[in-house]
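Take a look at these structures.
Read-outs: derived from the displayed coordinates by stated rules, not from any lab. All values reported here derive from a predicted model rather than from experimental measurement. Cβ atoms are built from the backbone, for glycine too; each structure is taken alone.
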Structure I
C-alpha cells in the first residue's frame, strides 16, 4: 500500500459562517496568510519523513477553502525540500487555464524534482468556471482536448500546430520536456460516470477523492475498469486511489473532537458559500454530460453535510480514532476496493497544526508499517 498526503492550505481566519460566494477578501490577513503557507509547506515536507510516498498539491480559486490558485508553485517548493516522495499535482484545472502553460510548468516540475512528478488533470469545482468565465457545459470537451494537446506537447519531437474545437496554436515546441518517458504518470478524479470513462480513455490513474458511500465508489471503479478494457488496457490496484479524511490520537475521543472541530469550520464557514454556488451551477448549466450524473451530484451536495462523524466512521468514510482503529479502517477499505494508494487529508478546516503533526507521527510509528504489506502485488500500467 502506498500513501498520499494532501494539504489544501485552508484559510483559518474567516469569522462568519454560511456566507455567499465569493467570500469578500477584506477578511484576508497577510500575516496569517504567510503563516499558512510556511506551515503548510513545512507540513508537506514532514509528511515525507513520516513515510508518505506521494505529496499532493491541488488547485482552487477565489475561496478561503484552499489557498493554492497555482499548485505548481507549491509543488516546486516541496520538490526542492524532499528527496523521494512523488509530487502529486492533484490540479491543474485544465479546462479553465492555458493547456500549453500546464504542459510547460509540469515539464519544469518534473525536471526540478528529477522525475518525481505525477501529473494531475482535474475539472475543478463547478463555480470556478463562472469565476474564470468558461462555460461549464464545455468542461468535458476542454478537458479531453487539453490532455491530448499536453501529451502531444510532451512527446512530439518536432514543432506542430493545433487546430482544435477549444484551442488553437500556430506553433508548439515546448522547452523543457519532462524527465519521465514517454511522459509522467497521469492522475484524474472521478465524480461521475463520464469522468471515470475519461480517465480510462487517457490511461490515467483514477482517484475517488471523496467517498460519499461505498455503492457510488464501486460504481465509479466499475465504469473505469470496464471502459479501460474497451481501450485496450487493464488497470492494476496501483492505478486506483481512494481518499479519506483522517484524525488519529491516543484516544478515540480526542481524535473525534479534533475532526469534529475541523468539520464544523469546514462545512459551516468555508463550505457554505461554495455549496450554494456549486448547487446553482450544477442545476442551471450542463456541467455534467447527462441528467443522471447531474441528479446524483446534486443529491451528494444535499447529503454530504448531514452525516454525523460517528455515522461516517460506521460507514467507513473517514479514518478517525486510535492507531489500532486506523489500521482496521485502512484494512477494511482495502478489502472493499483493492486499491493501491490511500490518500489522506488531515488539515481539515481549522484543525491546529500540532494536531495534524500528531496524526502524522502516529501514522509513521504505528499505522503505515502495519498496513504497508497490503496490495504488495500491485504495479502501475505503463503510460503511453
Structure II
C-alpha cells in the first residue's frame, strides 16, 4: 500500500525557461495550489398562497484563480567547473548560484542563452540586471521597471528514485511569475530564501523535461552560515544623522516584492483561466535586530539620532548586509538608499532594538534600490 503514496521528502523541483531546465533542491514546507472563483445565486421570497417559500441556491464556476506556489532554497554560490556534464560554462569558469534562475525571474525579463557547445559559456542578455565574472555574480534591479517580468515553468516531481511515468507524478505550473523573495537571518541557521509567486495553470503531466543545468546541487561547500553575517550602516542625511554605526546583528529579514497581479478575463458562460501577470509597485523592506549598546556609534546612538532628527522627512542610510561574513561563500546585499524607522525597544533579560527599513531608489522613477552580489569557491 505504501508504494501508492507520495512523500514530500522525495520531491524534486525543476525550473524551465528559455529552452533550459534547472534542477533546484528545495526545503521542506513547499506548497502549490489552485482554486476556483465561484458565484452563487440564491432565492429569497415570501410565502406563496400555497404555503411554500423557495429557499434554494445554485453555484457556478466563473474562473480559475491564479495558481499559487512557494518553496525555500539555500543561498548557494559557486565557481563553475568548465564543461561540466550538466554545467553552465564551456570556456571559462564563472560565478553562479544554484538558485540563479529564480533571481533572474524576480528582477528582470532578460533572456538566457545556454552554452551552444563545449567551447561556449552560458550568459544572460546585457539588459537582464545580471553581471557575471570569475569573481562575482551580481543582481540588480536596473531591468525591473517592466510591466511584466520573466516567466518560468515550475515542475514538482513526486516519487522516489529514477523517474518512471508509471510510478511518479509530475505537476507543472506554467507561466509562473516570481512575486517575492524573503530572506531570514536565523542566527543558528543556514542562509535561506523563501520564493513565492503565481502561475497560470497546474497540470498533471506524465512527462519530465530533461535537466540541462544541475551543477553544484550535490556539493556541501557552497552553504552559507548566518552567524557570520555582518551589517554596515552608513548615514548620509545632510543634517544631524551623518556617519557610520557599529551594530552587531542578532537577527533580521529582507523581503523583495513585485506586488504582482495575475489577470483573468470575466467572460460570461465559460470558465475563464488566468492569462498573464502585471507588476505592481516594487517594494524592498525588512528589519534588523541588535542589542541595545551604549558604545560609541552603537545602537543607542542610532536610536537617539533618529528620534531627535525632527526635521528630517526622509532619512538616507546605506545598508550593506554581509551574509556569511568576509570569506566565500558569501552574499552581500547593498541597499544604498534606505529610509529607517525609529527603532522599537524589546524588553528582555538583555535589552534590544528592532529597526524597520525601506530600500528606495535614488529617484522615484529609478531602479537602483538594491544590488545582490554572490561570491563562491570551487565546489569539487
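Which of I, II yields 18 for relative contact order in percent (Cα under 8 Å, 6 or more apart), as computed? Computing relative contact order in percent (Cα under 8 Å, 6 or more apart) on every structure in I, II gives 18 only for II. Of structures I, II, the largest value of FRET efficiency 1/(1 + (r/R0)^6) of positions 115 and 243 (r between Cβ atoms, R0 = 41 Å, to 0.05) belongs to I. Taking distance in nm of label points 7 Å out along Cα→Cβ at positions 123 and 235 as the criterion, the top-ranked structure out of I, II is II, with the highest value. Looking at Kirkwood radius over Cα pairs in Å, for residues 51-202 alone for structures I, II, the greatest value goes to II. Among candidates I, II, the computation of mean projected area of the Cα convex hull in nm² that gave 28.3 used structure II. Match the computed value -1500 of helix-only ellipticity at 222 nm (-39500 (n - 2.57) for each DSSP H run of 4 or more, over all residues; to 500) to one of the structures I, II, and report its label. Answer for the origin of the read-out: II.
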